[in-house]
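Read-outs throughout are calculated quantities, based only on the coordinates presented, and are distinct from any laboratory measurement. This is a predicted model, so every value here is computed, not measured. Cβ atoms are built from the backbone, for glycine too; each structure is taken alone.
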Structure 1
């Protein structure tokens with residue numbers, strides 16, 4: 001039995017009224033999502049609830065109706081669900097992530113670990129969400145019930161987006177767009193790879209981020225190294241793997257992260273070196289299998305104690321596969337809901 005388990009899949013029909021859009025999400029995964037939100041809420045001071053209207057203001061109310069509909073379906077307050085969807089800007093010290101984008105005969109293939117706290121609760125709540133319009137998939141999110149923002153997503157217009165955390169001495173910008181919600185906006189609005197890169201390069205963000213974009217051809221692979229106000233683009237040489245963990249390779253911080261977060265944001269990151277070593281033998285003339293990529297992601301030198309999700313994305317095939325480490329599912333398969 002492999003050490004990973006496929007996550008359930010749900011479809012959200014955006015042609016339905018708001019109050020009905022989330023009816024397809026049922027079963028244990030919904031209970032696990034409530035547990036996840038409760039854990040996030042416990043880490044926030046009660047006064048944090050007042051940030052939700054500020055998020056609405058900064059995003060022009062774009063996500064208000066959606067958050068309220070999802071919150072009603074889950075039976076929770078919409079303000080706390082909104083805060084969960086800006087959690088990246090508030091809690092980067094508890095995040096990691098490892099990403100590799102490989103060249104292949106079918107175009108870029110993305111292999112990605114998401115290291116996110118609380119890992120047990122996130123793994124149990126994880127699901128693949130396909131958002132449809134006009135009977136066709138518009139975009140897909142590797143997330144959980146209530147995930148409006150995006151850390152890993154695939155657009156039907158031929159590009160994938162991946163977020164890796166990074167530390168910047170610019171800190172958090174109150175005037176910036178919340179990162180997870182902006183990635184969702186790009187996933188919905190960008191016409192293709194080039195426009196996605198342009199949007200991610202020029203928007204003022206609330207927090208620093210490493211943003212990987214992969215398109216349909218092998219020359220459409222880039223990491224956008226972001227602070228709230230600055231951006232530099234990093235591309236691979238030829239068909240070399242494009243790798244990202246949690247440090248800048250072009251931008252440089254003038255100060256170092258504190259001791260509590262340095263294990264993830266250290267520029268000498270051992271996970272980056274491990275990814276480089278493990279992906280180097282893969283032949284560029286052959287398309288890597290999902291199993292071979294999951295084996296790399298599950299290698300002890302790459303996988304972290306807080307690795308909660310593992311993904312393989314093939315933009316040219318319109319394919320996003322989501323798995324969770326089996327060790328985080330206390331009851332094994334019975335903790336993974338089946339889609340209806």
Structure 2
């Protein structure tokens with residue numbers, strides 16, 4: 001297993017990070033335990049979760065994934081072997097979450113951290129991430145930014161100050177962003193430098209063969225400022241595994257169960273270009289999964305690639321992608337398809 005330094009810290013995290021958001025919905029606690037056991041055996045030391053999980057988000061299941069991880073940590077007694085990343089929800093319409101509008105203010109961040117610590121059965125969180133911005137911005141596939149002059153959002157300095165307090169008292173070690181824009185990342189970095197507040201060490205955004213928008217403005221910042229990408233949805237919700245090719249609807253698959261909720265990768269361009277990439281992989285004697293994940297692993301601005309699976313066979317194939325190096329010729333073929341339509345699923 002390859003390991004990368006997390007931002008400007010002394011923490012080494014595996015190039016493959018275990019994503020967990022299906023546990024408590026598509027996967028049982030026992031299946032979650034099996035996945036974590038396999039991950040550790042294969043050299044993974046980095047798990048990513050969120051207070052929101054499992055998905056899709058529901059009042060009845062939020063926090064269930066953290067509870068599964070916490071139960072595993074308690075039973076296996078191996079907290080020192082795992083780097084745990086979790087997240088606080090951003091501004092949303094989910095008023096059932098804390099019986100009020102979710103905001104990234106001091107009260108709610110503190111409450112979220114304390115509740116995550118309880119569910120995770122731990123005294124500290126290694127990487128605490130803001131799941132999405134408090135302000136209105138382009139994330140979750142939104143394009144065409146429209147500015148609202150009277151917009152109210154929690155000041156970035158305020159957000160950093162409450163996170164700094166939690167670092168000082170030992171509840172969290174480092175901080176990261178998620179679903180963030182270039183302006184947002186640079187603003188967090190500049191405010192932290194100006195006021196001597198904790199520096200962001202990572203950004204968790206979508207990145208895959210179908211969505212390389214991170215390369216436009218954020219990749220340079222990741223490299224120059226040492227706050228690498230934690231890539232989520234590297235298989236585009238399974239579109240880059242080939243299992244949905246030709247209109248297939250596998251039983252139990254996410255886009256079969258929740259097709260109306262998750263349409264980011266299933267629009268005509270997503271269907272067309274996922275099949276092109278999947279065919280290219282097969283032409284080169286690889287599975288679509290192997291090629292898609294290996295491509296993400298190879299990017300200079302990547303700190304870790306967050307993979308998720310609903311069974312151990314999928315998980316093993318995902319993990320093994322770290323053993324594969326793509327040839328220059330194959331990279332060139334990937335780029336040729338990319339150039340036809342650079343961002344089919346932003």
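General remarks:
- Which of 1, 2 yields 25.5 [mean count of other Cβ atoms within 10 Å over residues 142-149, calculated]: 1
- Which of 1, 2 yields 24.4 [mean count of other Cβ atoms within 10 Å over residues 14-21, calculated]: 2
- Across the set 1, 2, FRET efficiency 1/(1 + (r/R0)^6) of positions 166 and 270 (r between Cβ atoms, R0 = 25 Å, to 0.05) reaches its highest value in structure 1.
- For the structures shown (1, 2), distance in nm of label points 7 Å out along Cα→Cβ at positions 198 and 222 is largest in 2.
- FRET efficiency 1/(1 + (r/R0)^6) of positions 78 and 190 (r between Cβ atoms, R0 = 30 Å, to 0.05) derived as 0.65 - corresponding label from 1, 2: 1
- Origin of the derived value -11500 (helix-only ellipticity at 222 nm (-39500 (n - 2.57) for each DSSP H run of 4 or more, over all residues; to 500); candidates 1, 2): 2
- Once relative contact order in percent (Cα under 8 Å, 6 or more apart) is evaluated on every structure in 1, 2, the highest one turns out to be 1.
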